[in-house]
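In what follows, structures are represented as structure tokens.
Nothing in this text is a laboratory measurement; each read-out follows from the coordinates by a stated rule. Predicted, not measured: the structure shown is a model, and the values here were computed from it. Cβ atoms are built from the backbone, for glycine too; each structure is taken alone.
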Structure P
Amino acid sequence: FIINAAARHCVQIATHPSGCIMMQKCLQHSKGRLKRLLINEIIENSLHLSQDPFG
């Protein structure tokens, strides 16, 4: 449930000062399909995330 929400709101979470830590924890603790879903969202938004101070 949390991983799905993190994937849906990837940019909003990852660009928050504390959110990038949460995204790291989600990646560490997710497996299989959910991990791929999260990674795909990060990849799709990688340009925006790489230009953000917290992303």
Structure Q
Amino acid sequence: IFLAHGGPINTPEDVKVILANTDAHGFVGASSLERMAVESSLTALTQEFKSLEI
């Protein structure tokens, strides 16, 4: 069984591309799944703060 894992895999779309273009049978998210949720929410929150008129 070949599984994809690593840095450049950041979205479900990334996994789709990898699965479609390699012999990988799946994806191991590990700690990156925890990081992804935090990064996207922090990005949205930062953009919200930056949009405030000072």
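Remarks
- Test item: relative contact order in percent (Cα under 8 Å, 6 or more apart) calculated as 35, pick one of P, Q: Q
- Origin of the derived value -17500 (helix-only ellipticity at 222 nm (-39500 (n - 2.57) for each DSSP H run of 4 or more, over all residues; to 500); candidates P, Q): Q
- Given 54, 20, 12 for Cα extents along the principal axes in Å, calculated: source structure among P, Q: Q
- Answer label among P, Q for the case where distance in nm of label points 7 Å out along Cα→Cβ at positions 2 and 34, calculated from the coordinates, equals 0.9: P
- When mean count of other Cβ atoms within 10 Å over residues 10-17 is computed across structures P, Q, the figure 16.9 traces back to P.
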